[in-house]
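Student: Pasting the structures here.
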Structure 1
Amino acid sequence: MQDAPRILLIGAGHAHLVALPDIRRRLPDAQITLIDPSPFAAYSGMLPGVVAGHYEPDQARFDLSWIAQRNGARLVTGKVDGIDPKLRQATTTAGRMGFDIASVDIGIQGDLRQIPGFVEHGVAVKPLSRFAERWTQFLENPGPVTIIGGGVAGVELALAAAHCIGPHVTLIEKGPRVVPELPSAPRRLLLELLAERGVTVHIKSTVACILPEDVILADRTRIASDLTIAAAGGQPAPWLARCLPCDAQGHATVGPDLQVTDCPGIFAVGDCAVILDAPRPKAGVHAVRQGPVLARNIVAVAQGKATVPHKPQKHHLKIVSLGGKSGLAIWRGAHVAGPWVWRWKDRIDRRFMARTGR
């Protein structure tokens with residue numbers, strides 16, 4: 001490959017932000033371009049704290065212009081809507097971009113478009129930067145909040161919103177219980193906290209439509225809602241399945257070295273990808289830990305060397321924000337909770353922000 005390879009990083013996901021400094025250090029002459037729809041990228045780990053009011057929005061977002069400049073990369077504010085692995089080109093709102101090596105780290109998008117009124121009146125948690133902006137605008141004139149999706153993300157947001165605006169929050173889950181992915185003991189703790197904070201929980205409930213100030217359930221229950229948030233239904237961008245090998249859900253399929261199946265020199269990481277031999281739940285910790293291996297393998301491809309496998313951990317520590325400055329830590333079924341967990345998480349998050357750059 002040429003001495004100055006063209007490296008295109010599609011999306012300012014956590015793995016890319018971790019990998020970028022290593023790529024620049026090891027390939028000082030590379031032409032690196034980072035493209036993202038926004039000049040800022042939100043940090044998922046601190047988002048519940050932003051909603052709760054513990055952080056200002058700019059404390060939990062990365063300044064991509066500064067990061068690009070610091071690492072000698074070109075930042076393009078635009079959106080990719082296609083990639084041609086053979087021609088080595090990406091189609092973007094800023095025009096066509098050629099590359100020698102590309103990596104995709106665009107996360108997933110909240111997709112509840114099948115619900116009438118969601119596009120006009122709802123907002124998805126992902127992409128994170130758009131949601132953070134919408135939440136800030138909402139706080140200028142707050143009112144009732146409804147959250148669709150009773151997984152960990154939805155419960156975290158419900159507790160954070162209740163801490164911020166009081167008992168005017170409703171959580172809707174279509175399944176028979178909230179946080180089904182957690183063991184029974186921490187699940188009970190979260191249910192007790194939701195009740196204590198005055199969060200109304202609807203289970204086995206389907207949203208029929210979303211109006212400007214109401215959510216209507218299939219059983220005709222009407223819920224007042226000035227802001228309706230989707231914390232469920234996350235899907236990869238549709239263009240991935242059009243252009244790259246993907247699984248049935250539209251995630252790019254990658255091998256152990258994070259290269260897309262049958263697409264040498266094209267990588268995919270984070271929530272938009274799935275490692276065929278080692279699938280893992282979608283979690284920011286996995287994306288962050290892919291960063292160093294991604295950097296090493298991009299450099300290896302550029303230099304014509306062998307790549308190395310990424311070995312994702314089978315278990316990871318899950319820390320759930322509990323609205324106030326308290327947290328719940330879960331590890332292999334065991335759990336602890338208290339203010340010290342939040343302080344611990346706060347130190348981890350601030351350290352990550354300081355190391356990666358804002």
Structure 2
Amino acid sequence: MDWDGHGTAIHPNIIMEQMPTLVYSAGGDEKKESLIDHVLETPSYGWQDYDGHLITPTAKQLFKEFCSRLNIARTKKNWLSSLSWFKVLVLIPCLFIFLFHYFNFYLLGIAFLYSMVIMGTHGTIWYHRYCTHRAYTFSNRFWRFITSNLTISIIPEEIYVISHHVHHAKSDQPGDPYNARAGFLYCFLADVNHQSVSSHLTADEYARVLRMMDHTGAMLNTYSQYQKWGSVVNPAWALSGWLLNWGFWGVTFYLIGGPALVFCLFGAAGFWAIGVRTFNYEGHGKGKDKHRDGSDFNKKDLSINQIWPGYVAGEWHNNHHLFPSSARSGFLNYQLDLAWCYIRLLSLIGAVSSYHDSKKLFLSKFRQPYIDSKKIT
């Protein structure tokens with residue numbers, strides 16, 4: 001059993017029980033099909049061939065798909081992906097303005113801390129452990145709002161959350177939206193090419209998808225709005241939230257350190273926005289089995305624990321794939337988990353009402369048997 005923040009026994013797979021049932025019976029047929037198989041928009045090159053093998057598209061195919069899905073002139077249903085990359089395109093000039101106009105080593109250190117540690121840890125806290133896996137619950141909406149806006153907003157929750165459920169269901173298999181076996185570009189361009197929600201969901205399927213997002217605080221579209229915009233989140237809500245978030249942090253940084261700090265930190269956020277798109281390729285061994293004995297206990301996929309993302313963002317990825325619903329993934333003594341430190345702090349002050357912590361289960365089920373086996377040999 002797993003344990004929550006108040007000593008209540010929790011099954012390690014409780015998060016899957018909390019999620020919507022992703023199985024339905026089509027047309028009265030006894031054969032059941034999983035919604036997870038088609039909840040994402042299939043790329044033009046497909047996920048797999050007729051024999052079920054992974055399709056590895058060429059760079060030309062990937063860039064063609066990328067451009068097509070960013071083209072809002074082709075269809076306004078591309079608005080969310082376009083908005084996500086528009087943010088990146090705005091942030092990149094901020095980085096260059098900082099480097100060529102305001103640069104000093106003091107600000108460089110601040111930029112490093114903000115992009116590598118603060119942005120990275122917030123991504124783990126908010127997008128990964130809360131929005132996707134519901135590893136903890138907030139006591140009220142105030143703390144949820146504060147946590148969601150701790151940093152400059154870049155990644156839309158919808159793009160992250162829905163596709164990440166598919167990633168866990170099909171990790172390193174055909175249909176995994178950022179399958180490392182298909183190469184670096186396949187992962188790097190995945191947020192546009194592979195992570196958009198399907199535009200062909202039925203009303204019943206869409207209702208189930210809403211349950212993946214209904215705890216995040218986002219304003220969600222009705223089914224008719226979804227058919228019009230091709231998204232789960234409401235465009236007006238997404239646009240206003242982005243502008244308010246950037247406006248608040250822009251003014252705050254300016255009051256603290258003037259334009260130098262504004263361009264420093266917005267530029268750092270742009271650096272993070274590019275770098276984070278490389279993580280799943282690296283975090284899954286670049287498509288190869290790089291599991292290490294005594295460190296990576298989950299052998300069902302290619303995920304590995306890495307020191308750098310572990311220390312700067314609390315992302316001990318193999319541990320996470322072993323216990324995805326855990327609010328802590330740094331299970332061993334040397335595995336610093338800053339995201340867990342934040343969640344635990346909020347729990348101590350009453351801002352988090354409960355959480356799932358799988359450390360005891362990990363130690364008893366995996367770590368201790370491994371230690372015992374070494375003693376025998």
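What follows draws every value from the coordinates through simple rules; no lab data is involved. Because the structure is a prediction, the values reported are computed rather than measured. Cβ atoms are built from the backbone, for glycine too; each structure is taken alone.
Student: Out of 1, 2, which has the highest value for Cα Rg over 2.2 N^0.38 Å, for residues 238-317 alone?
Tutor: Ranking 1, 2 on Cα Rg over 2.2 N^0.38 Å, for residues 238-317 alone, first place is 2.
Student: State the single structure among 1, 2 that was used to calculate relative contact order in percent (Cα under 8 Å, 6 or more apart), giving 20.
Tutor: Clearly, the read-out refers to 1.
Student: Any idea which of 1, 2 comes out highest on FRET efficiency 1/(1 + (r/R0)^6) of positions 270 and 310 (r between Cβ atoms, R0 = 25 Å, to 0.05)? The partial results should precede the final answer.
Tutor: Numbers: 1: 1.00; 2: 0.60.
Comparing 1, 2 by FRET efficiency 1/(1 + (r/R0)^6) of positions 270 and 310 (r between Cβ atoms, R0 = 25 Å, to 0.05), the maximum is at 1.
Student: Could I ask something else about it? Which one of 1, 2 has distance in nm of label points 7 Å out along Cα→Cβ at positions 182 and 230, as calculated from the coordinates, equal to 2.4?
Tutor: Here the read-out was taken from 1.
Student: Of the structures 1, 2, report the one carrying the highest value of mean count of other Cβ atoms within 10 Å over residues 118-125. Walk me through the intermediate numbers first.
Tutor: Working: 1: 19.0; 2: 23.4.
Going through 1, 2 one by one, mean count of other Cβ atoms within 10 Å over residues 118-125 peaks for structure 2.
Student: When Rg and Dmax of the Cα atoms in Å, for residues 86-157 alone is computed for each of 1, 2, which one produces 17.0, 51?
Tutor: Working through the options, I get structure 1.
Student: Work out which structure the value -14000 belongs to, where helix-only ellipticity at 222 nm (-39500 (n - 2.57) for each DSSP H run of 4 or more, over all residues; to 500) was derived from one of 1, 2.
Tutor: Among 1, 2, the structure yielding -14000 for helix-only ellipticity at 222 nm (-39500 (n - 2.57) for each DSSP H run of 4 or more, over all residues; to 500) is 2.
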